[in-house]
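Just below sit the structures, each encoded as structure tokens.
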Structure 1
């Protein structure tokens with residue numbers, strides 16, 4: 001069992017490192033929330049490896065995105081992993097009326113990376129602390145229920 005750890009995040013590099021660390025600590029399920037994921041390390045080599053390892057363990061990945069344009073156009077590494085693991089990765093678009101401004105990674109109901117606002121890299125990392133993560137769990141599940149599926153793993157065509 002991991003030792004609980006809470007750490008502040010104050011910058012892009014710290015945010016990227018926190019995301020990689022939380023993905024590495026995750027075993028069963030991860031929910032990612034952001035308006036477009038442009039500032040996330042999903043397209044970096046380290047981000048791709050962390051996601052590849054996560055999915056290789058059989059963990060489920062739920063992605064909540066406000067605007068899917070960036071992932072469609074620039075998320076080639078991420079979308080390639082999506083196609084390799086279509087049963088494990090689901091992407092949904094957040095309805096505009098919900099106005100989600102934060103960025104978050106919630107994993108296994110005990111790990112969290114959260115930026116209170118998408119325009120700032122200030123936030124915090126929580127590892128192995130279910131009591132710290134619990135207030136966010138129901139909120140993101142409710143958003144997931146309201147969101148609509150988008151970005152299918154395969155493209156149909158003739």
Structure 2
């Protein structure tokens with residue numbers, strides 16, 4: 001069975017795939033350089049691990065996991081990209097994730113874990129840092145319970 005982390009990432013990718021504008025949505029192959037994106041792949045969304053904190057709770061771990069969702073856009077002669085459009089797209093991601101704060105993972109077997117919530121906790125943008133690219137990041141806090149030594 002897939003780990004709860006893998007299920008969370010897949011569920012997030014599925015939710016974001018309902019947005020009309022991204023050409024790719026990726027979490028398995030992260031592109032650290034903007035130049036790694038090809039024209040036909042933009043605008044893109046990629047998300048990656050921002051770190052976890054764990055605490056023990058009655059035979060399981062209570063996990064707080066930061067997931068960074070990044071929007072990558074590029075201004076071209078046919079695609080006018082600006083700060084307003086970047087903010088609109090970040091807002092669409094906020095709204096999409098907010099529609100299902102448990103990402104539909106409400107009936108997982110206890111042996112896999114329990115999804116609690118996903119909420120935004122930080123946002124930033126990089127405008128004109130690597131012209132003609134525009135990027136923005138939303139950091140989401142994902143809270144879930146993961147079996148540690150027993151189901152009880």
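Read-outs throughout are calculated quantities, based only on the coordinates presented, and are distinct from any laboratory measurement. Since this is a predicted model, take the numbers as computed values, not measurements. Cβ atoms are built from the backbone, for glycine too; each structure is taken alone.
One of 1, 2 was used to compute log10 I(q)/I(0) by the Debye sum over Cα atoms at q = 0.09, 0.12, 0.14 Å⁻¹, and the result was -0.32, -0.53, -0.69. Which label is that? It traces back to 2. The maximum of relative contact order in percent (Cα under 8 Å, 6 or more apart) over structures 1, 2, that is, the highest value, falls on 1.
Computing helix-only ellipticity at 222 nm (-39500 (n - 2.57) for each DSSP H run of 4 or more, over all residues; to 500) across structures 1, 2 gives -11500 for structure 1. Once distance in nm of label points 7 Å out along Cα→Cβ at positions 35 and 59 is evaluated on every structure in 1, 2, the highest one turns out to be 2. For the set 1, 2, ranking by distance in nm of label points 7 Å out along Cα→Cβ at positions 67 and 115 places 1 highest. If FRET efficiency 1/(1 + (r/R0)^6) of positions 43 and 139 (r between Cβ atoms, R0 = 30 Å, to 0.05) computes to 0.65, which of 1, 2 did it come from? Here the read-out was taken from 1.
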